[in-house]
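Scrolling down, you'll hit the structures one after another.
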Structure 1
């Protein structure tokens, strides 16, 4: 064991954040920390590092263990270049290296006892150098610089000239090179492009120390961690396995807990009704029996209802205006700034109803390409054309078109005054704003909540072609899942930029990879893209040139498109069946609570059995829906 928390609690003023947190971490164990924004994940890290002191409980680790902590806002400011700053990690190694060089230069000058003493000291320092992996530090340094996405030119730039994101990457690089026994990483994949995230995955999988990582990148956790610790309701629950195993087990646990909670609530209601009836008889024996039942209810250990999760969207969101089949055609576009080429010879097409992810390394010009499509920038060469009746809805990362002083409801109703209260509430409910939530002021919303409001506005507009720039940035996992449902339910066309591979897998049916000299189209989700990239590399090794998959395998693409349409139609039919079944179950639940039914044992049993049969059917439909979406 390298780290343990024993009944650790922390509050800020009167607000408890963490209560009785207990878990332990073994050497070399890789652990993901999950929970909604504000659950206390970063507070947990600060308690481990000692930046905060626990109100009660203890954090236990060996005195000799080294600890490294990467936080979301960690930046470095220095006059050093990137290379020089990262090299400072190895100053102790370089001191020994210099001593060894000096000894080597003196060896020819000495003899006898002095020579023997020097050689003994030389051997001692050499072993120390080996223990510190000092002989490989230059290659390790180069590997981290390249892995984190710094070019040969950038590594020679002074740090004070770099962006905040680049400085954060340097801070991460220094920590990785230090190789502490316990490594705490808080959202390390922010500011990394997909290639750098993949490199970090491989690096951490082989990391020799223990790793605790906070991240909303579900794909990343699936690749790296073998244990997940969830922070929910101020408590910690440990799940063994990667993120997908956690999500599956969590859903099963939540379902079981909800079942126990519903059964207990049913029993409580039944006992309360019996107590009420016994008291109405107003006889001594009946009153005594009522008191006995009341005491039993008081002794009952009450099951708390599990936190409500975002509801699955139960209807499709259809644009008011339908576009033609050809939505966007990009023809041989090239772009440059100040003589520096971003990309050139970019061509692709997007058809009605497609969900398309635009990917590529940081700095390649993905947002610039969006601005060209939106008509906000002129390309150096080439052109693009929108199809008939195409209306664009643009989603930027900052949600600049939201009025922070308005409530969610007013933000929608002011923009669309023709909508009724019911229509607005139904739309907001689809984005999990229900009850009094709709009267929250936008200024007080989280980044994920603001994103959902902005997306709801776009979908209410006349837009039938959504262009989304990093829609998952700053979203917690629940908010990402809501957005995934929204895009799958949307019947218009979507083109988006994202580094979230799990999100791309869940929503994209086509991927466009932007490179310096062209754009390559892949007809499938992220896993399909990776598979084809691997095939493409093997093909290149055999000296076979591949331009685009469209030209290589047109028939295969058409088959995939037909399969996807068939799958989408099946999902729509299933979602309608699910909605109607849920409504019927709700009706039967209400019927069970009516006096004419619960006082009639035969009728009550009939209704109950019908409801149970429907619930069993509903679970099968859920499973079928999950298979279709996997």
Structure 2
């Protein structure tokens, strides 16, 4: 499929951003308002904690400023992601980032000033002024950070330096989205097709092994050719993280990233340990895959192709919409009614275009409805991705509709649960609707691959991150070879002897964007484990399961995440959800083995 220029895409297939900010004039007006609000904020310097009245006035003004900055940043980011080569949008985002840098620098006095007071004073003010009560949990979380907050001057210097200090993510972003050139490969009709990050999955899942191999080699030769550059960029990210850790007096980088959610490190390490104990199930699956594909050797370019032959089917986006709405009916009439807003109000940017950011995501802010970026190509995987991102969108929609601004943004630790519940429900629906044994096997295999990709694979990423951050903290030298060899050895461990770990796979770590958001990927694994337990309870109509789940969607960050999750019946500290999901994985592998005898 030839990619269109952004201006050639029909409006009905693009998200509507005018309901966020209608034009450049409004953007400029809101930017000017940020400056005015910032001046007001500065009048509170030295007197935030004078009284319960000044504290409340300050919090409400700070909230207004934060909401406006959120709105502006979301808007300019979405605009740039429409076409990352658009220099006008690049300049707008850069201009806004400088404004945000200024806000962060000028407001760096806030945390030290508040934390120079005592929490007892805060509790006293809350008793005096009932309007502060809503902020009690937020203030409690703030005072937990007290030992990790710097003096005012230090916070000011750090804020001023942040735009340049933390630039590795931006460098990788442009390389991975704007400057990437994977070359051309030939399709089944011997036509030369440009390989992109968006269409790569079509080729790596192709039944023609030569096409798969060609796509794999083209992809990883690109990253091999940039290995030293990417190593330098990633080491800069490790350095940024370590700089922050030392400055803020955390024992480890992992502790620093888990701290805001009050998560114990055992949640992270229990996941890795549990997956290690269940690697035999992964090895068994790869052995079955090798047999079903009738291969003497199973290579890394063979691990994504469906093992079951069913008639190839292309889905229109309208097909995807109808399937998703039907599949998610177990979530109730209200959920379905609200979900239709995403389609009816143009929340979704559907198809790829030249320069558009690769992949898929959901994003928004308190004062905008969610927006979903897709690169829909018509595969069954694209239908699943759409359901996944709409799960994020509905989580955001309900949290913001129910919670006040201060508690509306759900923590990242919980972020992958709602999306994955949708995926599990969709897979169950497609499995039950399948008309042939081959189709049933296909969707059974899809479920197995979901667990393989989201628990086994993301845990492998998590272990890689853990190793690298520890090496950096321990002052060990880290070269490109260290990064690539560590990743290669983990790949061999996680896939086992039934898979040939091709040399080129050692460069896969280079193309993982989530490594620039440290200690994020493990949340996919804990999220899927939680989602499988929740979804199966809903499918099996367990008493109270749906009500508890809908309440979960509305919870935002009004409690610590483990507490929020526990109210759905999922206790991650116990490790049960992970064990249970990997047990189901093993059962599904055996079921597929029986069905394909």
Structure 3
């Protein structure tokens, strides 16, 4: 059935037929490379509905002028019933206008495919490992973690929808000095739970109230066994218990956002298993690690700085600005040394890697990219690796900075925010700007019922559609695809915008940019609301026209499919498509 595939798929197939036709008639060589040909909406809608660079891309292999070759493509398309018009623009672009029936068939395709409309196979089943959140396990999640969590989770869902297999991974940094501080902080709360007056939390320990129940649990388990004991007797034990408790808290916080991970990888376990040492040995065998002197810090040299021989990774060979140490002077692993081994481990079970990091980690991007390039670039099979940087979020209330949370000690917790405004508001808002752009999250603005609030605007479009369908059903009317030819120019304009969704999914997945889906949904909602408002000015443009059942059925069918598309997009973002507001 034709309308079980999308318009872009059909026209891409038609373009393939054109290519084969030009080979058959001798206009193009049989070995012509068509891989760089694109088919997309032109930036200027007046240039048509679809534009292709086909003639520009293959003209050289044909030994023809691009416009001359475009003329041959034009001859092919001009006699096809699927094409209403085809023009040549500029140096040889092909601008196509599909016939009216093609747009109506696209509406039927949305109805047939339903929740699968926009689903793609471009991923080809390749496995992508996405590491996101990875907050230090020392306390509850805060809003800085939130943005990366939402971006990573939405990207994972998007890539699955585009045909990839996805591993959602959280890297637990449980081997550094910060978890020793956590253990000491938990020990203080443990003594407090035993009745000791600990007073104000000392500088250098974590002050948040969230460690109070951890201390109480330790007191129940161990009594006063470690109250007066030296640190050497309890540090490792308390560190293990405290990290486990923090991970439970972190998972609970993420669950409030509807986020789950497939895999939690421990840095401590990685080091205990000797993985960094294995990575170092492998790199030495490739002459990519050597023992050398670390360069002095740039700028004013510290008085106590002295040159020390360290094992250095040849990071400069892969685009970094200096070679990087993988061990410290005491023989312990640098964060980079452990991270290098972790990425090497990830690459063993994935075809591509994506890390979602906070923008404060920008300085380490070059070195870890260099490491992945070195460790996976064997036999020309380098694992693609991207780092997506996410800017922090500034929390406001009516334009004023929000005060800190007592529970966390020095920041606003994610759970506080979700409990106040809701999961959907948080998730959608985090995707209303590119992740590398600064973001203000104003508690008053994000729940505002106005067109200036993109969360409300998109959800209201879906709720409006549901309300219209309910009202029509109460009057004995419903969607019908039997008389779609009654739809006019304004309605077809909505279909044309909706038809871009499958291509949008593929483009967003390829660019690793889930925020494109949020942008598209806002545009679609705006177009729907604009059409709705026509009915306020012109009653004949309303969805329900009592004296014309066929036209009403066609418009309700259109509304139903726009609603389906809004649900599909919101599902990719992890946001509910509400039916009432």
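Here, each number is a calculation from the coordinates, and none is a lab measurement. It should be emphasised that the depicted structure is a prediction, and the values quoted were computed from it without experimental measurement.
Tabulated results
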read-out: For volume of the Cα convex hull per residue in Å³, for residues 216-271 alone computed as 86, the structure of 1, 2, 3 it came from; value: 1
read-out: Parent structure of the calculated result 16.6, given that Kirkwood radius over Cα pairs in Å, for residues 160-263 alone is the read-out and 1, 2, 3 the choices; value: 2
read-out: Winner on Kirkwood radius over Cα pairs in Å once structures 1, 2, 3 are ranked, highest first; value: 1
